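Enquirer: Structures are listed in the sections that come next.
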Structure P
Amino acid sequence: MNYIRRAVILAAGKGKRLHPLTEKTAKPLIPVHGTRMIETIIHGLHANGIYEIYIVIGHLKKQFDFLINEYPGIRLIENPFYNSCNNISSLYAARDHLENSIVLDGDQIIYNNKILAPAFEKSGYHCVWTEAPTTEWLLTAQDGIVTHCSPTGGERGWQLYSISRWTAKDARKLKVHLEIEFIQKQNKQIYWDDVPMFCYADQYRLGIYPINAGDVIEIDTLQELISLDSDYKNYLKQNSLKD
């Protein structure tokens, strides 16, 4: 059995699909019903005894400074490439902290802290089973092991969520593979998940960690934000009038 010792939260992106809201507020710091999205992640990690937390920052980076004083164990890592590269640059920036880790996107809302429990058997992704068609990344698994990933979606499969766990052994491989892709090959416009899922799929044996759809919410658009917090309806109206 393996245990999560640390967490890496990726929070460097510009959140373009939530513009203009994210022009002045970093996306993970947008409050939903009064609580910032990234704080639901921190609370969930603390509830499971995980206090060593690395947050990769870039866009509006100074806005994250208060977290260091407010929460024990928070460490900020700057991603200087966030504006010109895809999120492979963020995990590359945190590559020294991946052993026995859980990696999460900072623009998620954790509703069920139990999904962040520290014990785990193998490296893998948290997923929700879906029968309906989806355009999100969809995994096929056999005996709990990922056998195929469709980045364009599909139906009847495991929809990938941005929460993954990494053993020390796999994390050491992932660090090397990130360095090869990002530095040697200058492959800077891919998702970091492409590295274990596609670039070096034969070198990982990734598992599925089933969760329910309501355990975590990923917010990509302003409409999705409004559906969760109706207070943003006025914001949308005001900006529509400006346009």
Structure Q
Amino acid sequence: MKQFIVDAFTSTPFRGNPAAVCVPDQWPDDALMQHIAAENNLSETAFTVPEKDGWRLRWFTPGGEIDFCGHATMGTAYTLFRFYTPQAQSIRFYTRAGTLTVRRRGERIEMDFPAYTPRPIPVTPEMCNAIGAPVVEAYLDRDLLLVLQSEDAVRTLHPDQQKLLELDGLLTAVTAAGRECDCVSRVFAPKLLIAEDPVTGSTHCMIAPLWAQKLGKTELTACQASKRGGTLFCRVNGQRVCISGCATLFAQAELNV
């Protein structure tokens, strides 16, 4: 089985978010895919198999399969554009989150995703204690999104991973207005055995619509302020969010399984 490691949301190796992309001839057993994801120990390992007019795509974290992942979708599209469908300008993925279309946009890869529909929820002491900072607003969909007072508050966080496990939502994201970009964020995922996700495309389907509404604009530049860091270019169009960025190949291998 071919496997590629792609750094997403960056044009420079060792930044952005690394995703493993496996391209088997046919679907492996779920248990094997989970073992591979655990062995890779990256935030996501994607598996993709061609169908008659597109590709079926699944994503596994070290802690289990998830329904939606942005950076591993970008990594998979980059891999297919470069090695499997070099003439294609777009790819259609069939996923648990529905049909996702990914297109070439010059040096960038643009992904068309469904927007989340987060509902505002009360800020609780448990939220503030878990992340170790005051929370201004809180929203919940698949993930929990906490708005903080400033970019500095986002960048200097040292959350309590055990207390994060007790909060609602699959992932816990924090965000604030940015100084040199429209918004900054960080994302934590101890429920998936990931302390901090370096750059998270899926959660920006919550973050981008929120800041589009707050700032009164539909196109935003978002920065994820993890140690690796990454930049996401977002366009909000009703119930859809287009997220684009660069990607770069780190490694390719043949798995002996």
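Enquirer: Here FRET efficiency 1/(1 + (r/R0)^6) of positions 66 and 202 (r between Cβ atoms, R0 = 41 Å, to 0.05) was calculated and came to 0.40; which of the structures P, Q was it taken from?
Expert: The read-out comes from structure P.
Enquirer: While we're looking at this one, here's another question. Give the label, chosen from P, Q, of the structure having the highest value of distance in nm of label points 7 Å out along Cα→Cβ at positions 98 and 194.
Expert: Q
Enquirer: Continuing with this model, one more query. If FRET efficiency 1/(1 + (r/R0)^6) of positions 90 and 146 (r between Cβ atoms, R0 = 35 Å, to 0.05) comes out at 0.50 when worked out from the coordinates, which of P, Q was used?
Expert: Q
Enquirer: Quick one: Rg/Rh (Cα atoms, Kirkwood Rh), for residues 50-137 alone came out at 1.13 when computed from one of P, Q, so which one is it?
Expert: Only one of P, Q returns 1.13 for Rg/Rh (Cα atoms, Kirkwood Rh), for residues 50-137 alone, namely Q.
Enquirer: Can you say which of P, Q returns 22.2 when mean count of other Cβ atoms within 10 Å over residues 18-25 is computed?
Expert: Structure of origin is Q.
Enquirer: If you rank structures P, Q by FRET efficiency 1/(1 + (r/R0)^6) of positions 122 and 226 (r between Cβ atoms, R0 = 30 Å, to 0.05), which sits at the top with the largest value?
Expert: If we compare FRET efficiency 1/(1 + (r/R0)^6) of positions 122 and 226 (r between Cβ atoms, R0 = 30 Å, to 0.05) over P, Q, the biggest value is for Q.
Enquirer: Comparing distance in nm of label points 7 Å out along Cα→Cβ at positions 26 and 218 across P, Q, which is largest?
Expert: Comparing P, Q by distance in nm of label points 7 Å out along Cα→Cβ at positions 26 and 218, the maximum is at Q.
Bear in mind that the values in this text are calculations on the coordinates, not laboratory data. Everything numeric here is computed off the predicted structure, so don't read it as measured data. Cβ atoms are built from the backbone, for glycine too; each structure is taken alone.
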